[in-house]
Each structure stands twice: as structure tokens, then as C-alpha cells.
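Read-outs throughout are calculated quantities, based only on the coordinates presented, and are distinct from any laboratory measurement. Model, not experiment: these values are computed from the prediction. Cβ atoms are built from the backbone, for glycine too; each structure is taken alone.
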Structure P
Amino acid sequence: MSCDVPEPHDDNRHQADHALCLLRNYRRLTGRDLLPSSWAPAVAARELYHAPFVVLSHDAAADPLFTYANLAAQRAFEMPWRDIVGMPSRHSAEPLARAERQRLLERVADHGYIDDYEGVRISRSGKRFQVSNATVWNVSDADGLIIGQAATFAAWQPVD
């Protein structure tokens, strides 16, 4: 699937508006920072895109589409930006794991965030990997309207 959202780079300030929205909501809900809050917006956005940990987001549609995937996420899922952003996020899980994924999303919707998620995801080439200690949180706009959800994790292991 192709996406219309340009990949973060210096010319578009690394999609700073969206990146800062993810960072603000993470801090608001968890009380923690993914990156230092003192950084200038363009610096924070660039560092989020190049972070060693995965950060993904999807919209609030009935069948949510990915809206952001940093470089670590692109490596984990073996997809470049143009293919992962715009793809239904359900495709990040195997068909049998999609019910579990849906329960996770409902739990996040009810509680604002969770920081204990573990589950198996699948890359483009079919490689399965176990995600551990993931945080998943609601993403809302300046008016408080939920516009999607985001996830971050630093640990993942191949599953045979």
C-alpha cells in the first residue's frame, strides 16, 4: 500500500507536528518522557524518527491505518515508510492474533494507556517476533479528541 504522508526528513521537519503530538500524549498519559522534553520540536521529531526503539501510530478509523513508523519500526516490520504508513495496522499481527490485538486496543481505549503489552507481530517477509514491555497509548488532538493510538517498544525477539 502506498501512502500520501511524506517520510520524515529535514525538509518537512521530520513530521514534527505528528511526532510532537505522539510525545505530548505519551507524557500526559504516562508521566514519562520518550525523549527529553527540553528539546526543540525539530530536534525531538528527528530524534524520534531515528530512535533505537520502535514508535508506531495509527488513526482512529474502524480499520485503523498506520500514520507513523520510525526507522526502528520500519526495520522490525521490514517495510519502508511508503509501505507501512497507510497500511491497516491489523496487518502487523497474524490473522489468529488479531482478536488479541483488538482486545489490546480496547483496553487502551478504556484506560488511556497500558505499559505491559506482550505479543507476537509479523514482518513483511513473514518473520514472527515477540514484543515485550510495550507501551500503547491513546493519541488525542489539541481539543482532546482521540485521533488514534501509538505504541513503543525497545525489546523484540524472533519467534521460531
Structure Q
Amino acid sequence: MSIKFTCERCKKKIKAPDKAGGKWGNCPHCDHKCYVPLPSLPEEDELTLAPLDETHEVEYQEKMRETRNLTQNILQEVENNDPGGVFDEAEEKKLRRNIISYLKLMADGMLDEAEISASRVGRFKLQALRILGEIESAKEKPNELEEIAPGLLFGMINKLRSELG
């Protein structure tokens, strides 16, 4: 008598001798290492699959939908990264310095360093967008940005704005 089973990889039917049961062998078709099941005993009762409980399936689908919604909400919060609460004056100055640093580095062609500054700015998206608007609408540019041509400065502000989303 022989043991009949299916290769897990290629799904081809395989026949193995009884003495190979409980051991490992290679599929003759795809050479995948397969476990050869033990031969079935004739006195073993066959088990039939229990029917699915529809209510469990519905509950499962509802929980999966709820999980997806919660995950989306969390991802949106992380993406917006609104620190919530008070954004104090020291944090505001630090953020403004990072924005100005980004703009200067971009103007100087130091793109890798500018990306680092942009990542620091990105954590405070809403505040950064407000500060960019203030810089753009100011009648006088901050002293550190005076040497940058207005068209170039506004282009870099728009680039940072688009990176912030």
C-alpha cells in the first residue's frame, strides 16, 4: 500500500511507500522538501468538517471592518501629527529656525541636509504651514533669507508645502 498526499508548493499528487510515512522527502516534480504523512489506519473514523456558523463569520467581518477604520483613523492622526495642546513659543521658534534652515540649505544646493530639516518640520505640519504662509506674505523677508531671490524663495516654500501635504 502507499501514502498519497499533495506537494505544498506545486500541488502535484505524490505517492510514497508506507515506510516513508513520518519522514521528509523531495517532491519528484519541483524538488520541494515535503513531509510525508503517516499512513492512515484502517480503523480510524473519518471526521467530517463542521458547518460554519454564519453569525461568527458576520461578527468576524464586522470586527475586521472596525479594525480597518481604526487603523485608518490612527494613520491619519499620525500623518497630520497635530501635537494637540499648547504649542509654546520655544517650539514655535525652533520650528521657524528649521524652516529657515531648510530654505537656506535648498538655496545653497545642499539637498540631503535640507531633507533632514524638512523631516523635522514635517512633524508639525499645521504649524509649519502657518509659518510658511507668514514668511510668504511678509513684506520683508527674515534676515537669513534676504540673499535668496524672491522667485526662488517662493518656489522652495511651495515645494516644502507640497512635501507637507
Legend entry - Which of P, Q yields 22 [relative contact order in percent (Cα under 8 Å, 6 or more apart), calculated]: P
Inset, instruction - Match the computed value 6.7 of distance in nm of label points 7 Å out along Cα→Cβ at positions 5 and 133 to one of the structures P, Q, and report its label. - result: Q
Legend entry - For mean count of other Cβ atoms within 10 Å over residues 21-28 computed as 12.6, the structure of P, Q it came from: Q
Legend entry - Winner on distance in nm of label points 7 Å out along Cα→Cβ at positions 53 and 109 once structures P, Q are ranked, highest first: Q
Inset, instruction - Name the one structure among P, Q that Kirkwood radius over Cα pairs in Å, for residues 45-124 alone of 17.1 was derived from. - result: Q
Legend entry - Value 32.0, 93, calculated as Rg and Dmax of the Cα atoms in Å, assigned to which of P, Q: Q
Legend entry - Answer label among P, Q for the case where helix-only ellipticity at 222 nm (-39500 (n - 2.57) for each DSSP H run of 4 or more, over all residues; to 500), calculated from the coordinates, equals -9000: P
Legend entry - Identity of the structure behind 22, 13, 8 (criterion: semi-axes √(5λ) of the Cα gyration tensor in Å, for residues 37-92 alone, calculated), options P, Q: P
